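Novice: These are the structures in question, set out in turn.
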Structure 1
Amino acid sequence: MALMDPAGEMRGVVLGDKRLNARAVSITREVQAQPSSHFPAIFDGGDLEAFYRFTNNEAVEVEPLLEPHHRASWDRATSGHLRIAVHDTTEFGFPGEKLRAGLAHSKGRSVFYSHVPILVGLEEAPVVHGVVGMRSYVVRAGTWTEAGSAELDHKLGCGSDRWRDAVAAVRREAPPGAPLVHVMDREADDYPLLHKVISQGDHLVCRSNQNRVVVGEVRRLADVLASVPFLLERSVWLTRRTGLRPPNSLKAHPEREARAVRLAIRAGPVVVKRPGKAEDKTLPTKLALNVVEVVEVDPPEGEEPVHWRLFTTLPISTAAEAALVVDIYRKRWLIEEYFKALKTGCAVEMRQAESLDALLRTVALLVPIAVCLLHLRAVSRHSPDAPATDLFDLVEFAAMNHLLPGSKRLPATATAKQAMAAVAVLGGHLKSNGAPGWIVLGRGYLKLHRFAEGWRAALAARPAIPSTNDPESAPIGERR
């Protein structure tokens, strides 16, 4: 698994002008070196002015700006037998009483929302392949209005409509090949949405939010499941969940500490009825689905027990198949990590753009950089025994050894795990804190990236310094 280059994600962008194409690549290259810094700290005077001209240029449309990254994300997701798209919506809030053009204003902040599907891998290591089908919205008086690059259009009657738009957009983008699975949380438990996913030939894993009416003698979903025996038990690690969420999200996802949990899993087929209050009477009167129920065994006192009911179209006839559905749903936490990478790692909400259009272009530039931050952690865990040279070229390897204390310098035979541990050291990681996360890895990689770029510039200016193709250049950092 190779390190991802955000600037490389922009290559091939088509904005209708070669100068704009080149500017998109150069901006991404500059920002990826210090993604959480203010833009005036990243760009010098003339470059800063060029950056602001770019993000305020109405000729720069958001979809073409994101398209190369979308394409690269699909390419990375082709290795598995399933393509997994995890969906969720996040709020971007910008403090200040001054209303930014095109945004809604709420509680002293200018606000817009983005619905973000990410492609993830099924591997145990937390792999995020990238963002696809991203759409943004402004909400006024309960109406969701889609944001374009230069104007607003496509008003939606309710929030669930955006989920249907999202699964349709992902399907349009998806290349032919492996089946596509949409992973969605309780907000997506919407009969028209479930039908939409099925009708376009995709699979779903969606957490149930209501005790639906079902066909048969037993009239409710919970009653059907109560008579189904458990197939298996398994232990998993439940990730920590902070209280730093919007109030409406915090109610559904309360704060919790990380802990090991023992889960009992059972599964069976159900046929759910179309709700009587459904506005669209052309929808089928019933849907055949599978459901997997996950119940925590002996939860700690005072902790909310894990209890999931997962609708799915994937097979569930064996214990292994039911366990796979649970494993797929557990990948949903990666979308939370991605939002954190955008908001903390790339500091989206501190950006000072004065309009929605400029903010959308800015976010589009940051999208692949946030994916890269998560890639760093995945790389550190994915193929630990691979050679470090699979991840770093000779200049980067030499720069790393130059920056590390003498006792921590790496041998030429270092593994990927050793190299990423060294990157974490550069980011200030302490071994006593456990495995490094993406924040500390990103900080270390930033330090290494800056130093390696300077090293390359020195090599270009002084040909007498050994070539990067010379194996003897690897231990340069040890020379004095």
Structure 2
Amino acid sequence: MDSAEFRKHAHELVDWMADYLEKVSSYPVRPRVSPGEILGKIPSLPPQDGEPFDRIFGDFTSIVLPGMTHWQHPSFFGYFPANNSEPSILAEMLTATMGAQCMSWATSPAATELEERMMQWLSAMIGLPATFTGVIQDTASTATLCSILTAREVRSRYSVNTRGYPSYTRFAAYCSREAHSSVEKAIKIVGMGKESLRKIDVDAAFAMRPDALEKAIKDDIKSGLTPLLVVAALGTTGTTAIDPLKEIAEICKRYKLWLHVDAAFAGSAFLLPELRGMLEGIELADTFVFNPHKWLFTNFDCSAYFVKDKEALIRTFEIMPEYLKTNEEHPVNNYRDWGIQLGRRFRALKLWFVIRHYGVVGLRETIRQHIQLAQELAEQIRASEDFELAAPVPLNTICFRYKSRRGTDIAAQNRLNQELMDRLNMTGRLFLTHTKLNDRFTLRIVIGQTHVRKEHVDEAWKLIQAQAHILGG
């Protein structure tokens, strides 16, 4: 493809992108396709000869697009969002065009130094202590893995990286039973074994119980195990429950445990000064992560990982083959040594564009609006005779259930709520997901999509009530 042809098709794609963002609400949120339907439309073997771009793009619109779930739809209320925004998309276009591999300062000085500054900006924006230093990871799952690996090396005086686990070493780790599944996965990856992970009981608000945590630590010490770390959640995946950070941090300090704080979704809310009470105790944590790619309008992937001891992080991951040596090893940051991947994308650019476009005030206004919409909907659910809230609503995740008047059998109620969610999602007018709380099937609605407005929430609530009325007879 020569420059003229590239320019022509690039302009066409930008027009399509702008149209898509304007009209995304006209698409069904979820596609109406069956498993294998898309696969059946794609040839089993690659083409022997090159094809014109018009044909390729035509197949994108006829094969791929009808099979996409539209995460940027304002009625996407499932999971946690993976938001983008216009300035972030434009930055991604520039990143893709330059195609830089930003593993070290030498490979792209501007990428390294912009990342350093963006992490300073984010730290100041959410009110982290100045003792933390940041680096961009791809996801919070990776950040949690990095934290556990660093904790292991610090506790073993960096001997596990050198000699492996001694036969007598039996570490133990702790999180709440509502913590993200990435904690258990990381424990398996680092070789501790999932049986070493203690899933601590939660209170009525689904937050970790500090008394249960301390008891588990004491029991493990008596059993000859070595308590290693705690993962506290500021915003669990199921309900956005807020673990009592200060109490957990004090327990970690008392027993000399590493503390990682997972605020993957909720961390963006700490831009709001009035919510920073949830961060009390953060000065005692070792690491902290949140994802701008969830609720800060920055394209996936972009995870902000903060560490108190960057030298411990670097010592855990640093490796220096001859082919990576440069003349600028110090005092620059070589972010290849700050995590698992050697190759690194230029993620800081989209953060820079987004923060400058919205400004801190604009970001705060949008997040406040999302929380306000959620609180208003929660009040409507609370006032309804046919629905009930299943968990507190500290931010913008609402967990609720339909209450059938046909009986109180839990299994029957679970089937009814499952059917309600399936019927709602089949309409294509919204998308919800679920969790289970105390074995009860629970609907979740997360109001955090970049362009969601009150009318989208009102329409969703009307549709939920209408479908429930049909089910309830």
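Novice: Work out FRET efficiency 1/(1 + (r/R0)^6) of positions 204 and 444 (r between Cβ atoms, R0 = 30 Å, to 0.05) for each of structures 1, 2, then name the structure with the largest result.
Specialist: Numbers: 1: 0.20; 2: 0.95.
Largest value of FRET efficiency 1/(1 + (r/R0)^6) of positions 204 and 444 (r between Cβ atoms, R0 = 30 Å, to 0.05): 2.
Novice: With Cα extents along the principal axes in Å derived from the coordinates and found to be 84, 49, 44, which of 1, 2 does the value describe?
Specialist: Details: 1: 84, 49, 44; 2: 68, 61, 48.
Source structure: 1.
Novice: Follow-up question, since we're still on this one. Determine which structure produced the value 15 for relative contact order in percent (Cα under 8 Å, 6 or more apart), calculated from the coordinates; the candidates are 1, 2. Could the numbers behind the result be given before it?
Specialist: Working: 1: 15; 2: 22.
So the calculation was done on 1.
Novice: Taking 5.9 as the value of distance in nm of label points 7 Å out along Cα→Cβ at positions 44 and 308 derived from one of the structures shown (1, 2), identify that structure. If you can, show how the numbers build up before the last one.
Specialist: Numbers: 1: 5.1; 2: 5.9.
This figure was derived from 2.
Novice: A follow-up question, please. Figure out for me which of the structures 1, 2 the number -13500 belongs to, where helix-only ellipticity at 222 nm (-39500 (n - 2.57) for each DSSP H run of 4 or more, over all residues; to 500) was derived from the coordinates.
Specialist: Details: 1: -11500; 2: -13500.
Label of the source structure: 2.
Every number here is computed from the coordinates shown, using simple stated rules; none is lab data. Model, not experiment: these values are computed from the prediction. Cβ atoms are built from the backbone, for glycine too; each structure is taken alone.
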